[in-house]
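Take a look at the structures listed below.
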Structure I
Amino acid sequence: MILITGAKGQLGTELRYLLDERGVDYVAADVEEMDITDSEKVEAFFAEVKPTIIYHCAAYTAVDAAEDEGKELNYKINVTGTENIAKAAAKYDAILVYISTDYVFEGQKPVGLELEVDEPANPQTEYGRTKRLGEEAVEKYAGKFYTVRTAWVFGNYGKNFVFTMQNLAETRDTLGVVNDQFGRPTWTRTLAEFMVHLVETKQDFGYYHLSNDSEKGISWYDFAKEILKDKDVTVNPVSSDQFPAKAKRPLNSTMSLAKAKATGFVIPSWQDALEAFYQQGQK
């Protein structure tokens, strides 16, 4: 049986719809069904479901809040919760697919270069630190795991940069968007399809990077320009220091997709993914 944690979140919802379309049975759990931070509740839920595959989408993702008011909850969900899931996965000999982030890296690699799968981790934020500790827990406890690092996630089932830009464009004539942070956007559908692909095609366990494709990393400004190309709004490039934030943002989040592509998975460009995302939202 397949178990999805964080089933009501942006990625968990996308994954549910994908499996529904394919006629695949699964058990969907969010915090109401299974509080992942409570080891006894996790153990009881696993005893009932006896999962063979776990897609662990539950996470704390409020990057700035994790620096202060959300610090404790960030740790409980991303570290304690992931540790509980990893231990339970091992007990039931289940395959665990864990979603991680570009924030585990320092983010200072020169623009134009890509982060390799075996790049040393050096998180600069509380969020990144807890996601790295989650990775280590998965590696330590789960015998069979895929850790998929992703970045700049957008989808139709949660808050994200695309919706933020669209909403701002409704009320403003001009927008300033940072032009000195680089990466690749990731559509939740592409990510969900890759997670399932890894399991179904029995790829080697370990770490993978996944985002939508582009020749090189783009800036948030580039992304915003594409999102708003049909809107009557001027998008201006600005530097990050005009948007001070509690959590340090990576300068370069561009991750190498070579290992993902080597599995035979075809990765759409971020522009094609954005267009497909619009079509999906109009259904």
Structure II
Amino acid sequence: MATASCRLTSSSIVEQDVDRFTQHVYKDPETGCEMSYNLYLPKDYDPNKSYPLVFFVADASANINNTKTPLFQGNGATVWTEPEEQAIRRQQWNVDRLKQELGQKQTVLSNLQSEYEELCISMTEKDHLQEELDALSLAGETIQSLSVQMQSRIGDRLKQQMSKTLSSLTNGRYLQVNMDENLRIGLHTADEYVPLEQVSRGTIEQAYFALRMAAMDVLCGEEELPVILDESFAFYDENRLKETLKWLAENRTQVLLFTCQKREEEALSEMGIPYRKIVL
């Protein structure tokens, strides 16, 4: 025959548990209604800490005129105040609190790991960008050095050839061309020096034409290359046009001239310069 054991609580123990509660009255500030209640605080209660709240309500058979009745009825409230139960709940609460703190710290750790990874990526990208910047800086310095060397080597030849070509195109009006390290151009007449921006648009076009032809002679040397011109004489008057076409006929072996005008054809025919016309 099986037997079952159960824990019996004496009235003295129950009374000790009841004595751990204090009685209070809550009054609604709007309606003025009052409600009595029992409150139990742990022995080592600290008002600066947070605690779980256990709320027990007696059933309808309880004597509502006696505030302490819910404490006796079924021990629904006093069971929580027993030292063994309090110890268990305290341990459970500590475990829950530690779990919560652990979860918070794990979240912080995860965020820090993400920030660290992003920082590593940023540092890697920064290193790549710095390498590219250093490479570009080195390339710029190299180009600048080569530019200075090239200008020193061919600058005088370029100015001489340009001066010769421009003098021929302008019938000797501009005898010499001056060019600084930034390729700013000035023109010398027999009497004065004139910055390029102060001459007419037609003369400016002649100066740049002379520069292109001079660069071709200096850079290509003895190798003959065709000259390709596409609507290059739009700002030339008739005299400038004829002088330029004449110079091309005398100094270049092959010229490809693209134009939608008849001025060039008429000037070539008038001066008796042979050409081949292709209509596209």
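Bear in mind these aren't lab numbers, they're just calculated from the coordinates by the rules spelled out. Bear in mind the structure is a predicted one, so any value in this text is a computation, not a measurement. Cβ atoms are built from the backbone, for glycine too; each structure is taken alone.
Couple of notes before you dig in:
- Among I, II, structure where semi-axes √(5λ) of the Cα gyration tensor in Å as derived comes to 112, 24, 20: II
- When distance in nm of label points 7 Å out along Cα→Cβ at positions 119 and 207 is computed for each of I, II, the largest belongs to: II
- Between structures I, II, the calculation of distance in nm of label points 7 Å out along Cα→Cβ at positions 111 and 239 yields its largest number for II.
- When relative contact order in percent (Cα under 8 Å, 6 or more apart) is worked out for each of I, II, structure I gives the greatest result.
- Source structure (of I, II) for helix-only ellipticity at 222 nm (-39500 (n - 2.57) for each DSSP H run of 4 or more, over all residues; to 500), computed value -18000: II
- Structures I, II were compared on distance in nm of label points 7 Å out along Cα→Cβ at positions 55 and 167, and the highest value belongs to II.
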